[in-house]
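Quick note: the coordinates plus some simple rules give every number you see, no bench work behind them. Only a predicted model underlies this, so the values are computations on that prediction, with no experimental measurement involved. Cβ atoms are built from the backbone, for glycine too; each structure is taken alone.
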Structure 1
Amino acid sequence: MLPKLNVLVVNNSASKPVVLAKILEKDSHSIVLVTNGIEADEYTNGQAPNPILMDIQIPEMDKLTANKIIRAGTSQNKNIPIIAITANSTKKTAL
């Protein structure tokens, strides 16, 4: 069995990650939803989520900038897994 996770989900729409949150909560993982990179940075300065699931398109600051700022924050943030997620699955937007 997996250890219980404290998952931070960063998505520009609070309604999109509902299915993901329900799946994770079913296994008793703690989920926090924020809608942009600024809120993600603010949350990680006081909490230690593990992991961070971040939409590849977020408002206020782009994903790469948000990653750099979070990593430059507290020492606990340097090794937090930050995983890209998206509901946008066309060939044009593929990485």
Structure 2
Amino acid sequence: MKLTELKAIQLAELFSALSDASRVRIISLLMEGEMSVSALAKELKMTESAVSHQLRGLRQMHLVRARKSGRQVFYSLEDEHVSRLFSLGLDHVQHG
């Protein structure tokens, strides 16, 4: 498969977004379903500010989506591609 320069850059940026353990852990939690920033922060033992910072990057890469309800923001995975990518990566590291 031959990639254009633009597609190669976009793919590298996608993998870069997944190169942080905190972001990977956030995705793993969101695989179970939608969660609020505060619930993610509690589960990850991180501040809400730190979680929000990581989520902002994941949103920019279209890996997660946000839904506001009152004063809380809830996050979920953008689509099935994200969970498949995560699952394939996890299978790869568990296999080795």
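Here helix-only ellipticity at 222 nm (-39500 (n - 2.57) for each DSSP H run of 4 or more, over all residues; to 500) has been calculated and equals -9000, so which of 1, 2 was it run on? Don't skip to the end; give the middle numbers.
On the way: 1: -9000; 2: -19500.
It was calculated from structure 1.
Here Rg and Dmax of the Cα atoms in Å was calculated and came to 14.2, 47; which of the structures 1, 2 was it taken from?
It traces back to 2.
One of 1, 2 was used to compute distance in nm of label points 7 Å out along Cα→Cβ at positions 41 and 65, and the result was 2.5. Which label is that? Write out the running numbers ahead of the final one.
Numbers: 1: 0.8; 2: 2.5.
Only one of 1, 2 returns 2.5 for distance in nm of label points 7 Å out along Cα→Cβ at positions 41 and 65, namely 2.
Given that mean count of other Cβ atoms within 10 Å over residues 33-40, derived from a single structure, equals 19.9, which label among 1, 2 identifies that structure?
The correct label is 1.
Taking semi-axes √(5λ) of the Cα gyration tensor in Å, for residues 25-72 alone from the coordinates of each of 1, 2, which one would give 19, 12, 9?
Computed on structure 1.
With relative contact order in percent (Cα under 8 Å, 6 or more apart) computed per structure, which member of 1, 2 shows the largest figure?
Details: 1: 30; 2: 26.
Structure 1 gives the largest value of relative contact order in percent (Cα under 8 Å, 6 or more apart) among 1, 2.
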